[in-house]
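Structures follow.
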Structure P
């Protein structure tokens, strides 16, 4: 079970039209930090369907081609629901720094889903920074709970 950000792999990032501007800001943020990424789109503000971007991000994380994923849409619910259909994906809707940190610490989330219509500019980067650098506490109750998530 991955417990931290693997810097040898890119970050998978994607959004629908509602999250496009924040996605572009996050790409600049990742570039400034020297973090490699794969941008799965969208590439404009034109209306699109969020599953078209959530599935490729989730697949990249699921197969190990990406260290973790970042998804944005208006509420983050659509991309989270879509991503969580993939085995091994633990996509967490986060609208604040504490949630971003706890999603990693307690749930070992591997995709952060950000509701673009409900977060302020600047908070997105703080949440991703915390998500990237927070380790799963593992052991004990949290690991037992995470191990029970997957359908077998």
Structure Q
């Protein structure tokens, strides 16, 4: 398994950028899944005080020292700023959920000196892996790309 993936999932306190107030985005369901898998999840949303009954933090700086990694599931246009915010707050364990990355965001990560996990779904790696993600993980392992 990739070293960055391993280090990220070993941290049990994750800042989640991408949960929506409507509750209908992948960020919301991933946050719920991560909590069910034993992770402590901290929702970051600049406008919401609470989402799905969970407290929200206005930015990553409000979480300094409280989380092990930053999981980003935002539209690509917002990912670049999220990477800058994460680096400024001192976080180097960053996961860009599939669909959050863009060439510009990856260039920004390189400029900032961070090496985020990209092109992978966190639910295929955060233990215990179950459901569809378990089947998908088995397939990816079979073809040697885990």
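The numbers here are math on the coordinates, done by the rules we state, and not lab data. Predicted model only: the values in this text are computed from it and were never measured.
When Rg/Rh (Cα atoms, Kirkwood Rh), for residues 52-107 alone is calculated for each of the structures P, Q, which structure yields the highest value?
Working: P: 0.94; Q: 0.97.
Sorting by Rg/Rh (Cα atoms, Kirkwood Rh), for residues 52-107 alone in descending order puts Q first.
Kindly point out which one of P, Q the value 22 was derived from, the read-out being relative contact order in percent (Cα under 8 Å, 6 or more apart). Write out the running numbers ahead of the final one.
Numbers: P: 25; Q: 22.
Attributed to the structure labelled Q.
Given a value of 11.1 for Kirkwood radius over Cα pairs in Å, for residues 12-67 alone, point me to the structure among P, Q it was derived from.
On the way: P: 11.5; Q: 11.1.
Label of the originating structure: Q.
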